[in-house]
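Each in structure tokens, the structures are laid out below.
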Structure 1
Amino acid sequence: MAVKTASVALDGSALRFVATSGSGHTLVLDDGTGNTGPRPAELIPIALAGCTAMDVISILRKKRQDVTRYEVRAEGVQMDGHPNAFTRIDVLHVVDGPAIDVEALRRAIELSATKYCSVGATLSAGITEIHHAYLVRGGDGSEQTAEVIVLGPGEDLVAVAALDRPVMVAPAG
């Protein structure tokens, strides 16, 4: 089983963070006020678009399709209230080429969506447990750590967000 890692570090006094992927790449995250990078939620449709794009173009190349331009557009609809979870993401593959085989394109998209794209599989399956914990480091070198909440498949995120206290929510299933 592969493990992917990421970290974000506060950069200044505003809501700007520098994210570092397990492969060592960095990305600035910011809020609308600082506006020096994407908001964290914007990365969800970006990740889905990037994942499926890599799958589809790889499949089309194997099928010897002459693609002269390829773009994937993803548009996510979020709930109005907190936690503003995504309820739908529409993905549009825009492909240019002199003689694109539409069936080859359809099949490449289908394979990405049902077999290859880990981001799409994670978002659509609802199987991911998310564990939130903390580690506090004191000035004297002491450390405190604990798990705060576990959210799992089928959780009512609106109800959990409405709670006004720390809570452990057992994952469903």
Structure 2
Amino acid sequence: MKQLLTLFIILVSLSNSNAQSRLTKMAFVSFYSELEDVTAENHSGTSQLNPATGSLIFSFSIQSFMFENALMQKHFNEKDIMNSKEFPRAKFIGMITNNVDVNYTLDGEYKVNVKGSMTIKGSTNPIETKAIIKVENGKIYTNATFNLDRFIFGVTGNDGSISQLLKLTVKAEYE
């Protein structure tokens, strides 16, 4: 009986910690290269935000980036650029470092700092950026724009075809 009670308490604790997390399967990421005026967008990322801890995860399929030019999309996924067959996903795992400044029960916009690690093409590097969290009618929105040096992730490709620093925009809406 004592073991059953202990198991019950553990299950309730786990369900409560999971209830804290907010999920979306429609996170957005885009990147922009100024050099050739190229933009690619991905609307099918997954993301998890835990308001209690400030834990934040984003994951995107590389093959889901859409370009205006289909040939660019094909080259982007090839072995010498993103090698999406061997490295199908990009992932960010991090924390909102000033999460205590966000009241997730009160409508408003909150400036936050995000720190974590991003993995692209099997290479993991630290990322630190500013973001906005908007709380409105029980929904939570995140929005960040920052520069990413593609070379530190081993994304080379043809010289002069795309900027070394890419402007990334990441957005999510959590129910």
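Since every read-out is calculated from the coordinates, none of them should be taken as a lab result. Keep in mind that this is a model prediction, so the values were computed, not measured. Cβ atoms are built from the backbone, for glycine too; each structure is taken alone.
Who wins on mean count of other Cβ atoms within 10 Å over residues 62-69 among 1, 2, i.e. which is largest? Can you show the working numbers first?
Numbers: 1: 11.6; 2: 15.6.
Once mean count of other Cβ atoms within 10 Å over residues 62-69 is tallied for 1, 2, the winner is 2.
Thinking of 1, 2, which structure, once helix-only ellipticity at 222 nm (-39500 (n - 2.57) for each DSSP H run of 4 or more, over all residues; to 500) is computed, gives back -5000?
Considering all the candidates, the number was obtained from 2.
For structures 1, 2, which has the highest computed value of relative contact order in percent (Cα under 8 Å, 6 or more apart)?
Top value of relative contact order in percent (Cα under 8 Å, 6 or more apart) goes to structure 2.
Using Cα extents along the principal axes in Å as the calculated read-out, with 66, 38, 35 as its value, let me know the right label among 1, 2.
Source structure: 1.
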